Structures are given as structure tokens and as C-alpha cells.
Structure P
């Protein structure tokens, strides 16, 4: 197994109002705006926010007419923030040295990418990843629905499992200054922790579950008022919670010639389909590239016992960048939905689609 259910592991998530996630969403909103009018756009956008200021920088080559400042301001406000932002845009075209290799169908960068899947949950993700995201998303749902009026946009969640059993849940939520911590805890245990834990694990929390809510005792200031934010700083939240390897490349703000993103999606697609088709109970796929070269330097796949599935993968799947883009339809403006609550496990994303690999199944997903 790639992570031991007999040991201890912790996984975290954050809300869409977390400053790093605000930056991810702005970067991906810009990518979507470019792709909407010009599917051949080359985009590499980073966003940095800090105490009333926002800087949008990077390289964009596109025929689309994009109002970067308006996109950023509208998204910031749609998340739920009202404080003013001074926005500066520093965007240039893609380096011709990089473009030359990409134009020939090569990878937009060197690097190693990983994809992972397990039959542990319906999402084919580790249960800790699913639970931490559901708790974080639940905070946003309670706030935006109006059911909990004192909730504010910023927040984080964390879960700890010991020997396969949930032992600790941590909720940190930005809140109105007038609400007491006693009310915050009581409300979130009743309206968030209990129902979400039951839905994901199939049982209500037991008395041995430690529930921590706002451990510092107060979380009034949030977002860019309290902290800085930066695109690509939540790569474990975006992927497998640290329970599977990560090559180090961030996703948001990058078009799909950047194999940091496209190959990671393809690796997930392959890993999930190997599990869904019964070739493995857990599967780890890894791939590496040289900048400007189309053929990967390495493609590897192993199951939970270390059995090599690489020959099977090479016989079915094409990892050249252009082939990935075509197979997964990655020139469409679909990336805003990935920028919060994980890039994997969402049914409407093309790399989450299950296909038939034409072999009798040997390992069905656990109920």
C-alpha cells in the first residue's frame, strides 16, 4: 500500500477564501478567459496577494482580449471579500526559446508528474483527502447558503486517522468578531462535522474523536488582510494530501502545454482507470519529460504490491503532450472548477472519466 492504514496520517484542505486559493482561482480564471476566445492560448500566470495589493504576473500569448484586472476583482468579490484591492498587472508573451519546442509538440518543461488512485472511496481517492475537502467545502456552503451568518470566507480543515480510524478533526474558520467561540464550536460540530463525517465514513463521530475548532481562540482577520497568498502554494491540497508522491509542479494558471499540469492529469486518468478496471486496488503512475521533447523519458505504473504495470500502460495510453491534450479535451475553459477543493475526484472533469480497458475486473471498489 502507498500509505499505511495501520499507521497515522493527516490530510488538510482549505476553503476557496484561503489567500493561496484566491490566487489559484484568479490564475485559472484568466486561463479560462484566454481559452474561451483562443483555444491555442499559451498561459503561465502567477498571482500574488498581500494586504490590499494584488500582482498578476507571467507570460501569455493569446488572440483573446482579456481584462486581467476585472477578472481578478470580480472573482475576489464573488468569493465574498469586500475590502479594496490595488491591482497591478505585469504580463508578457511566452519566451521564444520555450515556444520553439512547444510548437513542435514538445513538453513545455522538464519534470516528474504522478497520478494516484485507490478503491477506498467512490472518488478513487484516500478517505482523508475526501473528508478534508468535504469539510472545507461544507464551510463555504454554510456561509453562502446563509445558514451560518457569522462565517467569513477564509478557512482550513484537517483530519487525522490512526490505524484506519478517524481520531481528530480540525476546523479553523474566519468569523464575525461578535460571535463567541462556544457558539462557533457548537454550530460547526452539529452542522458541519457530524453530518460530513457520517456521509464520508458511514458513521457518526465517536466519543474518542478529538474535535478542534479555532485553536488560537479567534480568527477574525482573514484573506489578504491577515496573510499573503500565492498561486501554486497548496499543491498537496490540490492532489493527494501528501499520501502519494508529488513532482513539485503546481497546476493553476498554466495552459496544458505545461506537462506539470497535463501529464499529472493524464497520470491520474490512467491510475484511476487501472483501479476501476480491476488491474489494481491502488495504483501509482509516474512520468517524466525533457523540455521541448514529445516522448516521455519515463513512464512507470505499479500496483499496491509493487507489481509493474508499465507495459500495460505503454500499450494503451499515449503520454505525448499533444495526445494528452486531445484525449482529455484540455483546450476547453474548464479549469476554474479545479482551483478549489482539489483537482481530482470531481465527476465532470475529463481526467476523471472511467473507460473500459477490456479486461475482467478483479478488484471492485469497496462499498
Structure Q
């Protein structure tokens, strides 16, 4: 069986690459994956799979003609908060696969945000036509229920991604990882406030700061600004580390004590490896994770006005905060494997 895998792959986003790595890990052995990628050569080299340029319509059509299944996932592919064109692209591919008679699976989806009525209509049509579907949070499950679409609800599959230990870090322990990304809610003033809070936190905790750009093309500039701010004020240990392979990226959190993250999969990877976590939410998907795992955090729009207050809360989390228990982590991993079971049942 040949299955086309469609997501935000080959775009340098470690969260989406982690979803791809997990999907490849979960596919039945008899299924040959063909990955639609924005960087086919890089994807082929990293994962050893067949690839197709996601921007080449003729190549995509040819690939579909030679395929048996189309797997749509994971993550928030059908949403219009970043672009009105993105849901049209993904919905168009799913519609084409359905018209061509392929088995169509919406896998580990996070539905929305859907701010436009037209996008909501497209999303409903897209998911209604799938052979089967799984979602990663209760809000998405409720949305599909409202559309009369049956689905499996299970934790994000990256909870079950097999991590590979990263080489030992040069930074002295304890270590605090920081994963920030550009977003309108992360204003220059808020970023500066976060930087001042990190300076204060480093002074009070004695921790090294590990800056992890999950999508370097977007996140690197923020990491560089924070590093300069920390170095100018404390000259404390601080390092930027960029990792392409999501399995090694997840593995690096084994060397971290606490993680402060806007990135959803930064929180999932860190929590799965036993970190204390604190979320900075810019999107409903982060809030859903916070609610379902009791990870503390703030919406960025509600970030305290005083950097000293931010640092104090983070210090309390560093000193007395609790990571998920091994039993909780194992439960999340076990339930995340339900996404694997759905693949095996549908593609048998």
C-alpha cells in the first residue's frame, strides 16, 4: 500500500517535523509513505522516504494516481488565523484525494481557529468526507461532533515520539529552556519584559538559559535578542541551540530542568521528558494543552506588567513546581498510541 502524507512538512518547523517523524514511526510496515514536502531533498535525506514537491501540481497529481491512501496530518492544518489560503490548499488536496477514491485519513488534527464562515464551511466539508479521523484535543473533538463527524480523541502523538539522546550540553546545570516564536501578541515591549524576567530569573536561580528556536527562520532573531539581553545584563551562561531532527530535539529536554514555551510541541516534548513547564499562550491549542495537563501559564495578552512579577512566578515554578509524574507521562504516551491503532485499523 502507498500512502501520501500531507502536512506542513519540509518547512523547517520542528513541531510539524515531530508530527511527521511520529507518523512515520506509527505507520504499518506494509505501507510505503510518500511525503509532500516543501524541501523534498531535505525530507528524503532526513527520513529516507519517497518525497513529492508540495508546490508541484503535476507531480502531486501523478503521485495521487499511484497511491492508495491520503493521510492528512497532523496539527492545525485547517485554520485561518495565519492565512486564508492555507485551508484552501489543504482542503483542496483532501478533496482531490476523495474524488480519486483514495482512503482518506484526517490524523491527529487540531481544528481551528476558524474565524471566517467560508473557512468553517470548507472545514466541515473536508472532514465530513474522510474515511476516518482522529483529533488531539477536546475542543477539536467537540467541533467535529457539532458537524456530525465521528472521530477518535487522543493526546497529541508527539507524546509517543521516540526521543534520541542529544550529546551532552556545555551549559552548566541547572538549565532552563526557552522556546519563543514571532506572533502579534508577542509585542517588542512584551519580549523585552520577558527578557528582563529571564535576567532576573537567572540571577535568582543560578540556572543556565538554553534558547531553542523551533523554526529557526522565524525564531532565531528572537533567540538572538534574548541572548544579547541576558549577556549584556548578567553575562550568565546562555546558548542558542538549533536542532533539525525532532527526535534529537525531544531528547535534549532530558538535559533540561524547566521549560518556558510558546511553542505547543516545545511544551509537549519538555513535559514528556520530565520537565517542569510554564506556557506562554498565543493560540487556543496551547490553552487546550494547559487545561488538559494542568501545565501553568499565561496568555501573552495577560502577561503581568512587571518583569519582577513574571520572574517571581517563574522562580516559584522552578523551586516548587511539579513536572508530570511518570504515571501521567506513560498514560499520555499510551493514549497517544491510539492514533497508531487507528492507522493500522484503517490501512489493514
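Every number here is computed from the coordinates shown, using simple stated rules; none is lab data. Note that the structure is a prediction, hence the values are computed from the model and not measured. Cβ atoms are built from the backbone, for glycine too; each structure is taken alone.
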**Study point:** Label whose coordinates, when helix-only ellipticity at 222 nm (-39500 (n - 2.57) for each DSSP H run of 4 or more, over all residues; to 500) is calculated, return -9000 (choices P, Q)
**Key:** P
Exercise for review: Supply the structure label, taken from P, Q, corresponding to relative contact order in percent (Cα under 8 Å, 6 or more apart) with the calculated value 27.
Suggested key: P
Revision key, fill the gap. FRET efficiency 1/(1 + (r/R0)^6) of positions 79 and 303 (r between Cβ atoms, R0 = 30 Å, to 0.05): greatest across P, Q for structure Q
Check your understanding: Quick one: distance in nm of label points 7 Å out along Cα→Cβ at positions 119 and 151 came out at 1.5 when computed from one of P, Q, so which one is it?
Key -> Q
Review point. Comparing distance in nm of label points 7 Å out along Cα→Cβ at positions 111 and 239 across P, Q, which is largest?
Key: Q
Practice item. Work out which structure the value 11.2, 29 belongs to, where Rg and Dmax of the Cα atoms in Å, for residues 15-70 alone was derived from one of P, Q. Key: Q
**Study point:** Test item: distance in nm of label points 7 Å out along Cα→Cβ at positions 7 and 55 calculated as 2.2, pick one of P, Q
**Key:** Q
Check your understanding: Which of the displayed structures (P, Q) returns the greatest value of distance in nm of label points 7 Å out along Cα→Cβ at positions 39 and 327 on calculation?
Key -> Q
Study note, to complete from the structure: Comparing P, Q on FRET efficiency 1/(1 + (r/R0)^6) of positions 183 and 295 (r between Cβ atoms, R0 = 35 Å, to 0.05), the highest sits with Q
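With distance in nm of label points 7 Å out along Cα→Cβ at positions 31 and 87 as the yardstick, tell me which of P, Q scores highest.
Between P, Q, the highest calculated value is found for Q.
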